[in-house]
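The data blocks that follow each hold one structure.
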Structure I
Amino acid sequence: MVSVPVLDSNKKEAGHVELPEEVFKAEIRPDLLQTVVRWQVACRRQGTHSTKTKGEVRGGGKKPFKQKGTGEARQGTNRSPLMPGGGILFGPKPRDYSYTLPKQVKKAGLRVALSHLLAEGRFIVVDELNSDGKTKSLAATLKKLGSEKAIIIDDAGNTNLKRATSNLPKFKFLPVQGVNVFDLLKYDGAVVTKAAITQLVERLGENNVQ
């Protein structure tokens, strides 16, 4: 177990929480992080790019010029890829870039990302984050905690916290089920409530936090 201090909204120590080493002391593997991030980015691609082929461009009913005597290569239609405004050969078409990744690889990537943040002192555990839905009060609390750009992780039912975070450009609220490697690495740190720690450990298939 790894003992981590629990802070209150004034950055005063309010106890300790024991984190399982299987989740928060994983070997730092950049290759595993890259694998998961590449999968996430690929799944986010819209894949809506499209070009028109010879059969889709407008026109083409009339032969552009006579067969012989012009000195030009013979053409039967102005829709040819060789003509200006013609179709595109082997151009991009709408496609799905997503692919599947084993669940164990996803879990392992999350463990590595969480362990990385904890090892660098960028993983802050707070007793709770109560909010009235106002951005100003939440910004003041986060400033006291010393966070400038971070992921805020709490239970999905904390709608006031989610609402207050939405207007903070350098912070992002994530429910426990939405925690992912890409966002953990994109932001400078993570502010996690004690209740969310328990759910995180349960999600990653380890023993409950003490």
Structure II
Amino acid sequence: MNGKKLLTVGFLLACITPVARAQKGFEITPFGGSRFGGIIDETSSNTNTTFDYLTIKSSVNYGAIFDYHLWDNFEPEFMWNRQPTELAGHVPATGGRMDLTSANLDMYQFGFLYSFRRPEAKLKPFFVGGLGFTHFGSNGTLDFSNRLSYNMGIGAKYFFNKYVGLRLEGRWAPSRTTTSPTEYCDPFSGFCYAATAANHAEQGEANLGLVIRFK
């Protein structure tokens, strides 16, 4: 076998090996927990002049996470997370709040999980993060529906055997909501101009799920 053929075989083996290592299966984790916090700024709204902000009531949430075993400690994942909740408006004139409507907040996130122990360990702490969007199902109360959202968090998995385990995690999960006018000043030229800033509904969540692993 000449040098070119050896190089070709070596290149193919180098490409095939990671793919072979990737064939490790996947996990499905149905979960439940609590999502808390969240304010929607309304100060720049053209349609709502009664409230300066809306509150998102803390409540239960539930959903499912799908993880693919790409490498030993790295797993791409997709998460769907629903929060059935209530929206209330803050009235600046009185300082009181007015209940408005029920709402469903659905987060759709593509992300990754990185674990810190060997693949065969029973207890596996991890870091997780993701990016996607939140659908605000507000029965017409809000003048928007889909907004960019992202998350970061930490947690741990504990496996009873090769196929079943528990997953406990906490995440910071903000979603963009409305926008507000602001002023931006260039740090190099010192020139300032009008700009638009995105407001966020800052939320957190804590979840517990049942991990079902397929290999």
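What follows is calculated from the coordinates using simple rules that are stated; it is not laboratory data. These numbers were taken from a predicted model, which means no experiment stands behind them. Cβ atoms are built from the backbone, for glycine too; each structure is taken alone.
Structure notes:
- Each of the structures I, II was assessed by distance in nm of label points 7 Å out along Cα→Cβ at positions 53 and 141; the largest value belongs to I.
- Top of I, II by distance in nm of label points 7 Å out along Cα→Cβ at positions 69 and 149, largest first: I
- Computed over structures I, II, distance in nm of label points 7 Å out along Cα→Cβ at positions 165 and 189 reaches its largest value in II.
- Which of I, II yields 6.3 [distance in nm of label points 7 Å out along Cα→Cβ at positions 61 and 117, calculated]: I
- Given -10000 for helix-only ellipticity at 222 nm (-39500 (n - 2.57) for each DSSP H run of 4 or more, over all residues; to 500), calculated: source structure among I, II: I
- Structure (I, II) behind the derived value 84, 39, 23 of Cα extents along the principal axes in Å, for residues 29-132 alone: I
- Parent structure of the calculated result 92, 38, 26, given that Cα extents along the principal axes in Å is the read-out and I, II the choices: I
- When relative contact order in percent (Cα under 8 Å, 6 or more apart) is computed for each of I, II, the largest belongs to: I
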